[in-house]
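Several structures are given next for inspection.
Nothing in this text is a laboratory measurement; each read-out follows from the coordinates by a stated rule. Because the structure is a prediction, the values reported are computed rather than measured. Cβ atoms are built from the backbone, for glycine too; each structure is taken alone.
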Structure 1
Amino acid sequence: MDAVTAYAKLVVSGKRKTGATERACCQRHLDDLKRKDLEWRPDEAAAVIEFANLLHYHDENDNNELKQLKLCGFQEFVLGSIFGWYKNGVRRFNETYIQMARKNGKSFFSGIVAAYMSYIDTVQDAQIYCTATKKQQANIVWREVAKFIRNDPDLAELYDIKDYCSEIYCRKDGLNSCIKALSGDTKIDGFKPWLGICDELHLHKTNQMYKTLLDGQVGLQNSLIIAITTAGFDLTGYCYGQYKFAKQVAFQTQKKDNLFVYISEMDLPDSQADPVGYEKALWDENNWAKANPLLMWDSDTKRTHDENKMMKLRSAAIDARIKGGDDLRDFIVKHLNCWTTVGSNSLVNIQDWQACGCDDTLDDYKGSDCYVGIDLSSKNDLTTVAILIKAEIPYIYTHSFLPLHKLEEHIRKDNAPYDTWHKAGLIDLTNGPGTYGIILDYKYILAWLRQTLEKYKLNVLEVGYDQSNAATMLPELAEIVSCNLTEVGQYPKSLSDSTQNFRDTVRARAVRYDRNNELMSWSVANTVVAQNIYQQIIADKQKGRIDPVDAVMNAWKLYYLTKDAEPEMSYEETMESWRDINAILGKL
């Protein structure tokens, strides 16, 4: 039996302790062996495994001694799967998503693939790019390739390594393949990558690098993109979306035959639904092994008992358990390979927030009472209007505005896809008379508010606004709504109680919003809270773009102050109550 299939059967049998997602990845391989439209070539898988096992490395745990590489079972599974599956005569997988915890050989693995595709599985003038958001990170993978070459005299004769510019050229048989390290700010349009490696994909704010590499491979058969990463903190970013999709492919609820998936993550119960089970699973060392396929295993079936290997992991666990907050978040994400944003000062748990998402729109709340919150920015910045529907479960709607000719500037400055959000209808670009598209058109914003309230027949109970930049709008705003316009103080004493109530409401998953509003979710994920010496909290505007959250907080304060108040009695009810009181007094 070939090594790939043997490992898959080992995992599915339960003889190796893995998470549910890795087990699904292996089950997918076994199921695909039964498909007649796919071709499994064990000899191709064996070839790449054999090449890798000829490479040499310096063992940091053994006085840096030079040793010949011997792949572990999971590494054979990943490498062999990528190169062993074919469809219609060409390699099946041209995209991969690989996710594992820190210190489990991600960059090492990428270095093996880069060396193989520059020397054995290659084409004339092959272009190979090790990419990351920062040149320093991209160089980590590039240096792994350089190490493999320098450690083998036979390989070293075939390559020309240029450290000063992070480039390696393979001179074998005049192939002239090139391996380069590139950062996210490098212009790479027009390139035709034979292999593109996106290292630490969770740090990529957008899919720009990935898409550029992929687009460059059009028409280039057997080319490959490797996305390799640990889990991350940004549950609104590109990588988290790719992770969720990759899991669906692994579990075969979505079909994408050209995407290879390998995810080794710890299984954690929902912390809200099963807090006891969550805590028990979190601190069980046997479960940590599911996310650490290299670090915590001596063989494919035997967990390590090497105290030196476990020392740093256990130390991180102690800090996480005692200190909580950011230490706990980092332990869960980096060592257990689970996505989360929970930190000591996050506004909300983004998983709780996402659970509040729904398919409702304002159409579902026509004729409702509501509160309006307005965050007016400076004249050339993002401005947001929030509408908070008063219902048994409150519903939040936000809409934002930018000056037309400030769009590109904000995309660069905030590293955010405002153009995509504009196309999705979440942002309007203003360009009114005299504003030249560089100053916000407040008249446009007010006209939008009037039209929205009329279209959905919403009854505004109160409007909350930030005094900054609001003076010129208030007279016209008063003509649109027949209710109080309330200044909401932007300081902890004013907003602390309502901010805490918002956090508690999200934690209880007792609020709703349109799950397609990616701008609002991005803003929520960006928001942390600052705390003063009196333990009062406020959304921190110094930590990221949070304008939609500010608008929501202005509306939420009004809602919070009135939601538990007794309803006012009508005149008739007041008189009836007065008569009842007098009747009682008359009997005394």
Structure 2
Amino acid sequence: MWLWACGSGAPPAPITQPPPIEQPSPPDTVDPPPVDPPPVDPPPVDPPVDPPPVDPPPPVTPEVQRPFVMPTLQASVPEYELLIPEEAMKKFEADVWTPEQDAVFKAGGKSYAVKVRLRGASARYFVKKSWNVSFDKDVRFEGRTSLNLVAEFADATLLAEKMAFDLMAAMRVPASKATFVRLKLNGHNEGVFLDIEQVNKAFLKAHAFADDDATIYRCGWKDCELKTWKVPYQGDWTKKTNEQQPDDGLFAVLDVINYTPEPEFPAALEKHLQLEHYLRSMVLDALMSNNFVEDSESYFIYDRAVAKWSYVPWDLNNVDARWWYLNPAEAMSTSSNNMRHPLFNFTLTDAWTERMYLQRKTETLSYPGYLPVFSNLGTRVLANPELRERLGARLDKALDELFTPEVMNPYIDAMHALINPYMNGAPYIDYAQFKAGRDYMKRYVKERRAFVEKDWARMQAQRPTLVFEAFDPVAGWVDVGNRGTAPLSLQGMVLTTNLRVSLAQSDHAPTQVKAPMGAVLPNVTVPPGGKVRLKTSELGIQLAPRGELGLFDGKSVVGVKDFLFYGALRSGQQYERGDKGWEVR
């Protein structure tokens, strides 16, 4: 059915589409202004936390203030063995100076082909022999190329040399390490020895020398006086490393030691020498009463990296702390003869220098032309106020921190207990002496300490009377002053240019003074508080531009009133004594 049939009956009007609407052109596009987003609260943040406080590094303690501490004692006594062919043993028995022979060394389960010889001087003649062991060129035993197996036969305690080396270690002086060992020789027990570290290139590395190829010298035979000349029986310096290089450096440092003008001496030693090492070795000499230093053939090492020399002591088995094996055990509880060596050993102030002179001047076959022996370096240290004060400070430190019964007695007990199991029944020893040695060494520490303190106080309290007040080596005169309260005569005294030739009359010609080296003085009186001028030309004395000058009582080789080691001065200059020592004006 159609819809229009239901409507008005008329067809619908046609549908007209509306006209299209024309869209206007859009204007130029303009970005809307930015709109900030609504504020958003940030997430909560913890307030900043300061880092935890950092402690500043502890201040570095100056080396001289660090305490002296004894090294830790070894826990056991290792065993070594030497196998020496019978033919070689016969050679050693026939001639103790036989050169090195082939042998085998055993230790720690290993065997080494080695060269061996007897070591020491007089020790070669003892029944218990000491041995030097050398390994092949590229072989090392515990980092070492050679061993010194020292019998310690002359010391009935077997403790003194070990104690001396350990005291050096406690004072941080580069000295050899000493270790107790047991030795078998061709299957036979030889007893306890001291294995003393050799001073060689391995020593340089072990003791942290900056120069691992430093130049090592050894003092000449019967010398170690550190002077620039020698007596006929004394040997030359022995060079152990860098043998092909010239010896100019050695001669130069000996010149520094002997000829530096006194006011410049402390600075010169500080520049050229490991001065602390030397001062502490002087302390060791005082504590252990080191004797026969001239026989020690100690070492002098030049480290090129720091351009300084180090003195390295050797042969500390000659310390008076030892108990000589021929002395009875009964005397070990009472005798104090070896505890009274005056300060400072091996210097011109050491009264025992005369004892050695009186003994050896008569041994003309061994010591032709013998003169008193002492270290020029040690003697100058004592004469210089600045160096003497520094030496005294090191001595006081050692007396406070090391050489006390509280420190040394437990150490002595431990040393003795360590080797005691191997001593009873051991060959070559008197066990009664060894057993008594423990208490003897403790008594030595107590009595030697008291003596050193007293003798050092004596030296500090000394006030000289006759002294050199001024000296001009070019003009040729010296002023002698009297700082006492009474007039003093110089008659019979000796003015000498060689401190080892100082006697007015002597039955031993080398020590009797004569022109042009020196002169016996006439009857000249020096008033109290006054001075007199001695002209060397009138006395027949010839002065060198640099050298030494001494005033002696003329009766004793250690009867020195005053002395001076002097260097060359510029024209118009002279030495004058001020309130703090010598000055150059």
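The table for this structure:
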{"quantity": "Of the structures 1, 2, the one that 2.4 was derived from, the read-out being distance in nm of label points 7 Å out along Cα→Cβ at positions 326 and 398", "calculated": "1"}
{"quantity": "Origin of the derived value -7500 (helix-only ellipticity at 222 nm (-39500 (n - 2.57) for each DSSP H run of 4 or more, over all residues; to 500); candidates 1, 2)", "calculated": "2"}
{"quantity": "With Rg and Dmax of the Cα atoms in Å, for residues 118-293 alone derived as 19.1, 62, matching label from 1, 2", "calculated": "1"}
{"quantity": "Ranking 1, 2 by FRET efficiency 1/(1 + (r/R0)^6) of positions 206 and 390 (r between Cβ atoms, R0 = 30 Å, to 0.05), the structure that comes out highest", "calculated": "2"}
{"quantity": "Answer label among 1, 2 for the case where Kirkwood radius over Cα pairs in Å, for residues 174-261 alone, calculated from the coordinates, equals 14.3", "calculated": "1"}
{"quantity": "Which of 1, 2 leads on mean projected area of the Cα convex hull in nm², for residues 270-533 alone, largest value", "calculated": "2"}
{"quantity": "Which of 1, 2 yields -0.41, -1.13 [log10 I(q)/I(0) by the Debye sum over Cα atoms at q = 0.12, 0.22 Å⁻¹, for residues 238-301 alone, calculated]", "calculated": "2"}
{"quantity": "Which of 1, 2 leads on FRET efficiency 1/(1 + (r/R0)^6) of positions 446 and 510 (r between Cβ atoms, R0 = 30 Å, to 0.05), largest value", "calculated": "1"}
{"quantity": "Distance in nm of label points 7 Å out along Cα→Cβ at positions 358 and 374 derived as 2.8 - corresponding label from 1, 2", "calculated": "1"}
{"quantity": "Structure with the greatest value (metric volume of the Cα convex hull per residue in Å³, set 1, 2)", "calculated": "2"}
